[in-house]
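Chemist: Listed next: structures, encoded as structure tokens.
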Structure 1
Amino acid sequence: MDQMDEDRPRFLDDVTVELVRHSAADSDVLFAARVSTAGEQSLEELHKDPERSKGLINYLMRDRHGSPFEHNSMTFFVSAPIFVFREFHRHRSGWSYNEESGRYRELRPVFYLPGEGRRLVQQGKPGRYEFVPGTAGQHKLVAEVMEGSYRQSYAAYQEMLEAGIAREVARAVLPVGLFSTMYATCNARSLMHFLSLRTRTEESRVPSFPQREIEMVAEKMEAAWARLMPLTHAAFVANGRISP
């Protein structure tokens, strides 16, 4: 991609989540839990009785013995709008973040536009909101207004940079719909807490009402985690999606 392409605004309706590094398996939970009663065990011993292993993980989840789920690590690369990251950083326990910096690099013109399936209209009182799709006219208005605003703000940003203004000052005109990138590292316990609040499913014992854009990130993280730790994920779902 040449410089001209990089300076041309792009508009996306989805997020990117990639599992870039991990040390996470159901056996990590079993190692940590069984040391309490059996001391150190080999991997062969842990897998000797699969049903017993499944039952132990379910017991730990059900009775909320949480620490065995902390002995693992997953690092995700996330590309999403800045407003998603502002919500993400509310999750502090068990999470580590490193986000790209607008002080040290020129930010690229990649912006978020809601897709056709994004519900646009909020109805109801605080705490009892309901979102409905909106009309074709409303979707057209959102796309036109947001794109126009993005183009104007990025042009102002470029104008200041070309005049020699510091990046850390010029970035103040950019909107929260701008895409940013970060690495986010967590363990299974902290991820389950995140998922319990940032996804909305019928299996959830405690209802959650996440903003759709952070839920899109959460869904992709959950899919990657479920492949790494299927027994732990199944126990999480079976026990109402409540973090132990």
Structure 2
Amino acid sequence: MKAAVLVFPGSNCDHDAYHALKYVAGVDAEFVWHKQSSLAGFDAVVVPGGFTYGDYLRTGALAKLSPVMGAVKRFAGEGGPVIGICNGFQILLEAGLLPGAMIVNGSLHFVCDYVYLAAETSRTPFTGRIPPGSILKVPVAHYQGNYFADEKTLFSLEERGQVVFRYCTPDGRITEDANPNGSARNIAGICNEAGNVLGMMPHPERCAEAVLGSEDGRQVFDSMVSWLKERGK
């Protein structure tokens, strides 16, 4: 079982993801530089957070042009599990692997805090061990984390069960006050129609151990491990 952690100029959460995978979830993890054009030998891909290319133009707009993203598209097209976290989510949106876009937070301020997430589906490789209705405490750290999509896209996401996480209160209520960035319908994470590609703004790798204030994020990586084991990886 081997996971690729992509590294772009400006990535700064790659080591966090590597640590959570290798030393918490027990996965053989390896850094993959953005100029590589193959993901042969890997069973899962993590597109970590950071400020790739200094967030010039738009968050993720330049990273999507890196050679490795062609390999990510092929990997995802073959059903491989891919998770994009924070800037990684933004890259997946820019690359067309997920629908919608990210815009500046409604407050016009950088947000760095713990939030609560309501899990809505267990059909992705990263949520198989998270029962729908579960509440997770996970940190966010972003300036452009305001998920936007037109009404047709939002309706489609809801209808097809592609909303994976929503911002909520500690007791699970979906309210405006619980939304840290103004995201449409409190959306914190979505998946593609097939379910194998997940993008989420909160950082599960930063809360995979109790010493960090929450270990709820570990469930994301443990789910991935279980999903891969079930497939003989």
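Quick note: the coordinates plus some simple rules give every number you see, no bench work behind them. From a predicted model like this one, the values you see are computed outputs, not experimental measurements. Cβ atoms are built from the backbone, for glycine too; each structure is taken alone.
Chemist: I have -13500 for helix-only ellipticity at 222 nm (-39500 (n - 2.57) for each DSSP H run of 4 or more, over all residues; to 500), calculated from one of the structures 1, 2. Which structure is it? Don't jump to the answer; show the numbers that get you there.
Modeler: Working: 1: -13500; 2: -6000.
Attributed to the structure labelled 1.
Chemist: Something else about it: Looking just at Rg/Rh (Cα atoms, Kirkwood Rh), for residues 88-207 alone, which of the labels 1, 2 belongs to the structure with the highest value?
Modeler: Working: 1: 1.05; 2: 0.92.
Once Rg/Rh (Cα atoms, Kirkwood Rh), for residues 88-207 alone is tallied for 1, 2, the winner is 1.
Chemist: Okay, next question. If relative contact order in percent (Cα under 8 Å, 6 or more apart) is calculated from each of 1, 2, which structure is the one that comes out at 31? Walk me through the numbers on the way to the answer.
Modeler: Details: 1: 31; 2: 21.
Going through each structure in turn, the value belongs to 1.
Chemist: For volume of the Cα convex hull per residue in Å³, for residues 56-151 alone, the calculated result is 123, so let me know which of 1, 2 that is. Walk me through the numbers on the way to the answer.
Modeler: Values: 1: 194; 2: 123.
Value 123 for volume of the Cα convex hull per residue in Å³, for residues 56-151 alone corresponds to 2 out of 1, 2.
Chemist: Now a separate question. If log10 I(q)/I(0) by the Debye sum over Cα atoms at q = 0.08, 0.16, 0.17 Å⁻¹ computes to -0.41, -1.15, -1.24, which of 1, 2 did it come from? Spell out each step's value before the answer.
Modeler: Details: 1: -0.41, -1.15, -1.24; 2: -0.24, -1.08, -1.25.
The structure behind it is 1.
Chemist: Now, a different point. Mean count of other Cβ atoms within 10 Å over residues 8-15 was computed and gave 14.1; which structure, 1, 2, did it come from?
Modeler: Details: 1: 14.1; 2: 18.8.
It was calculated from structure 1.
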